Structures are given as C-alpha cells and as structure tokens.
Structure P
Amino acid sequence: MKVSSWIRQKSTSIVSVSTLIIFLVYTSTVLPDQSEKAKTQSGETSPDTLFFYSVEELYNIAESYGEVGRAYYVRTRFTFDLVWPIVYTSFLASCTSWIFSRSFDSSSTIQQVNLIPLIGMMLDYLENISASIVMLRYPIRTPILDISTVILTPLKWVFVGGSFVVLLVGVLRYGVKTLMNMVNSQ
C-alpha cells in the first residue's frame, strides 16, 4: 500500500524520536491543562473519553453541559482536538513503522500495521464532527449523527488503543530479536 510505504520511508530515527518527544511533552503539559479546562467548562463527563454510552446518555451529557459548556465542547473539538489526533497519530505511525521495519521482514504485509493509527485518527475526527453537531443542535434531536457518535467512539478507542498494543508488540519483537542476535553472535 502506497500510504504505508510512504510512512515507513519518512519514519527515520530522527522523525520517530521527534514525534515521541512531541507526544510526551504534549501529554504531560497540554493534555492535563486541557482536561482541567474541560472539567470547569463542561463538567466531569465527556462523550469522547467514554468507551460505551447510549444515545440517551449523549443527550443527558449535552443537557448537563448547559449552553456555555456545549459551546466550549464544540470549540475545543475544532481547536485542541484538531491537533491532538495529529500528535498521537504521528507518534504511533512513525514509531510503529520504525520498530516494525527492524523487527519484521520489510516485504511482509505486517508492515501495514502502521495504518492502524490513521484509521483511529479518522474515526476520532468523525466522532468529533458528529458529536459537535449533536451539541450544536441540542435540544433538537439529531438522528443518525447521534447514533454515529455512539458507534464511532468505541471504534476510535479500539483503533487508537490497538495502535499502542501494536507498537508494544513491535518493541517486544525488536527486543527479543536483538537479544537473540546478541546470544547467537557469542
């Protein structure tokens, strides 16, 4: 697949380390600050941080936010939440590409696991758009988009969480391969 190959080609050691550093800095500085602001503006519960919820729970969350909280929620989906998926996807795609290129045969189709983070990012953006429309239209019901939001959220988490699992598998495989090479060279 061309996209997978392009990502592997661009995922040099420098790019992978850079995206890791950006990810770590972002998660240790921007993410906690954003989380605290969201709690004060919208409340404790955000649909995109849950794994499962119902359409009714989505509307209950929208109601609990109030007008100001819903406006804040939508605003953050088109500011902070435009950048955050790029940060975690860049890290996951580049580091997965880098580690898998050293852990598995380069011609293997397993190299295409670097596309999993991209799927997670696309699902995240679709979830943000559909949830934002529900929030903007509240209290008017938004059939189809409300159901889409409820479906997109767990799918997003499966692909984003799965991306971290895939990266861990690559790291473990690389560690075992390196250890075996060291043992065999003695």
Structure Q
Amino acid sequence: MKLFVLKCFTAFSIMSIMVFCVCGGIQKTLNMKNCEYSYKSVNNVTISNINVSKGISVLDTPKILLMLSSLNQSIPLNFLLTLDVKNPNNSEAAFYGMLYKVIIDGIHFSEGGVDDKFSVAPGETKPMSIKIGTDVTELVKNNSKDSVLKMVKNFIGIGNEKTKVRVELKPKFRIGGQTITSPTVFPVEFEFGGK
C-alpha cells in the first residue's frame, strides 16, 4: 500500500511539474502580449553595400540614383531595426522566435523570421534587434515603380518626406516540444528617413 501511494505521489508530482512548466512557458508568452513595443533605432542601412546610415556622400549620391533609375540588377536594401520591449508584467515575458512583416509607405517591404529566444524580466525594458532586407528590383515587380523609388529615396534620406514604417510581430512559443506561432499580431509604427 505504501509503495502504491509513493508511486501515485511521484507520478502526481511529475505531472504537476510538467503542467507548471508548460503553463509557465505559455504564461511567459502571454506576457509578451502586455509588453509595450516601441521604435528605438534603425542602423546599418545599406543599399547595394553602400552604407547610408550616417548620410550619403557626394560621391555615392550619383551611384545610388543611377542604380535606382536603371533597375536592371539586384539592389539589396538592408537595415538593422531595434525595438524597445518594456515588460509591465509581474513575471518574465519570453518567446522562442518570431515571424515579422515590414510595410513601408503601404508597400509590403519584407517578411521573415527569427529563431532566437528573447526574454524580458518584469519591469525591465530591453532592446530587440531584427535584421531586415529586401531587393528593390523585386519590389518594383509587385508595386508601382514610382512608389517604390519614392519610398527608397525617403527611407535612405535622399527624399523629402519621412517614410511610414509598420512592423507586425508574431511571437513563437513552445508547448510540449512543439513550436507554435501566436495568432496575435503586435504592431509597431514609426517614421524614418526623409529630410
């Protein structure tokens, strides 16, 4: 009888720990919903390997304008986006990767995923960086050439207007060894570039 009670207690303890771990993992991901996401910075902006983060040199401006006028080759546009994630919860907020979509001036710029774990302690604000990129020539295939060129020029700082950027985040979490993507989108909006 004592052996049976001990086995039942052990099984119950193991199941309780498993439920606690699974629920704890879900709670950390649910906490991400309550976090505040805000724009911090855009760095390492490059167009065809020309770094335009700190402005465009007099020599680079004609090269960039020539590339954009011809569009007969690949023109990679890349940047590092950093968001501040503030956790107002009483416990840790975490995810195990995420999907993202970037829309600039109404143009579907890029989408992708990150498979790195990210966590924020209660009451903490922590930066989260995402490498984002696309090919300008490919964007023109699915959008108006004039709209794409205006967006690119504004984004890299040779246009006159600020670009409106919307980032949609969908965190991933784990349940029982399975990775599941949240159906909830966490949007972040900001303006960048222009003069």
Structure from which 29 was derived, relative contact order in percent (Cα under 8 Å, 6 or more apart), options P, Q: P
With helix-only ellipticity at 222 nm (-39500 (n - 2.57) for each DSSP H run of 4 or more, over all residues; to 500) derived as -10500, matching label from P, Q: Q
Mean count of other Cβ atoms within 10 Å over residues 129-136 from the coordinates reads 20.9; which among P, Q: P
Read-out distance in nm of label points 7 Å out along Cα→Cβ at positions 41 and 145, computed value 1.9, structure in P, Q: P
Origin of the value 24.9, where mean count of other Cβ atoms within 10 Å over residues 89-96 was derived from one of P, Q: P
Which entry (P, Q) yields the derived value 22.5, 87 for Rg and Dmax of the Cα atoms in Å: Q
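A short reminder: the numbers here are calculations on the coordinates, not readings from a lab. Please read all numbers here as calculations on a predicted model, not as lab measurements. Cβ atoms are built from the backbone, for glycine too; each structure is taken alone.
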